[in-house]
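Chemist: As structure tokens, here come the structures.
Values quoted throughout were computed directly from the atomic coordinates according to the rules given, and no laboratory measurement underlies them. Keep in mind that what you see is a predicted model, and the values were worked out from it rather than measured. Cβ atoms are built from the backbone, for glycine too; each structure is taken alone.
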Structure 1
Amino acid sequence: MARKAATKPGRVSMHDLMKIVNKKAGRNVAHDLTGENPTEVKQWISTGSRWLDSITCKGKLAGIPVGKITEIAGLNSSGKSYMAAQIAANAQKQDMLVVYFDSESAIDPVFLEQTGCNLERLMYIQASSVEFVLETIEELLGATEERILFVWDSLALTPASLILKGILTLNHRWQ
């Protein structure tokens, strides 16, 4: 049996502090990194391109790392939404739910089906603001133990709140 680290009187152990944080979060978010590494990627979602999957993780066919934030960037009409839909379809094949935030209200259900998405396991949400998307992600993560892939198409075109726009405008004027 592992020995509990001794603490000085009036002090709290790191283990007890982690319990406090994990209780507040409602799940294990605080770790000591001496055991299993929670930052290690153990699962990948294919992009649908063997070439791209082979370069995202050296030495194996990988794709998009599960549990990480991945940004797909490119010029207009370069295939970002298509790749996101492919990844969503491949995530569904791994029994993940897909939540698709669309800031342009432009995604076509026929397009999603043609890329292999099961619309019955895909929640479409119109992204009205950055804050709304982030709050929704936080709420959904706390509401289920199911694995969820969040697709945000596109962050750059999602409006921020008026307060944030005012701050950005002020900062721009000060530069």
Structure 2
Amino acid sequence: MNGNWSQLDVTSLGVRPAIASLALTGFWAVVTAGRVLLAAVQRWVPSRAAYHGLPFLLAVAFVLIAALPSHAPAAAVAAFCLAGLGCSALLPLTISFGQQKLADRQAMVAGGVIACYQVGYGLAAFGVGPLTSAGVRLPAIFAASAVVAAVMGALSFAVAHRQPSPATVHPRPSPAAAHPRPR
């Protein structure tokens, strides 16, 4: 939602296109910075706590985006930056927890998570257009996205239930995957 529809959403609020571009840039910058930040503070903030909390932070960001007032450029940029933080480590942590839980299928887990991510990105990219053409406004779609993020937060407890936090925020191959045995 953020990568595809932020600029249209922000410009529909009467904000200049340059500010809408800044909101999108802020989103992607904070996605990157958030991953680095969470990797740096994982000694004090366990990865599992971040994994459980980030989807709910994203849900809050989506609610704020849905409620953005007209002609409020700073609020728009801040809301999309908050969404960037909410998204920041979800993908790598999902891969890490999945690989930890299914250690004998690590490559399949990583590929499956990336495939699901791409399907979701495609749905957001191409599914929202017909909805807006049918009269559904972007704030309503962002509000519905908050529900999806909250469901992701609930599912995070099933994925990372009673598991220790991964050693790193970013997944890495198992020793067996790095050095496969000859067949």
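Chemist: Quick check on the output: 17 is relative contact order in percent (Cα under 8 Å, 6 or more apart), derived from one of 1, 2. Which one produced it?
Modeler: Going through each structure in turn, the value belongs to 1.
Chemist: To test your reading of the models, identify which of 1, 2 gives 2.3 for distance in nm of label points 7 Å out along Cα→Cβ at positions 61 and 85 when calculated.
Modeler: 1
Chemist: Mean count of other Cβ atoms within 10 Å over residues 21-28 was computed and gave 19.4; which structure, 1, 2, did it come from?
Modeler: For mean count of other Cβ atoms within 10 Å over residues 21-28, the value 19.4 is produced by structure 2.
Chemist: Ranked by volume of the Cα convex hull per residue in Å³, which of 1, 2 sits at the highest value?
Modeler: When volume of the Cα convex hull per residue in Å³ is calculated for 1, 2, structure 1 comes out on top.
Chemist: Further question: To which of 1, 2 does the computed value 12.4 (mean count of other Cβ atoms within 10 Å over residues 13-20) belong?
Modeler: Here the read-out was taken from 1.
Chemist: Distance in nm of label points 7 Å out along Cα→Cβ at positions 125 and 157 computed as 1.9: which structure among 1, 2? The partial results should precede the final answer.
Modeler: Details: 1: 1.9; 2: 3.4.
Only one of 1, 2 returns 1.9 for distance in nm of label points 7 Å out along Cα→Cβ at positions 125 and 157, namely 1.
Chemist: One of 1, 2 was used to compute helix-only ellipticity at 222 nm (-39500 (n - 2.57) for each DSSP H run of 4 or more, over all residues; to 500), and the answer was -11500. Which one was it?
Modeler: 1
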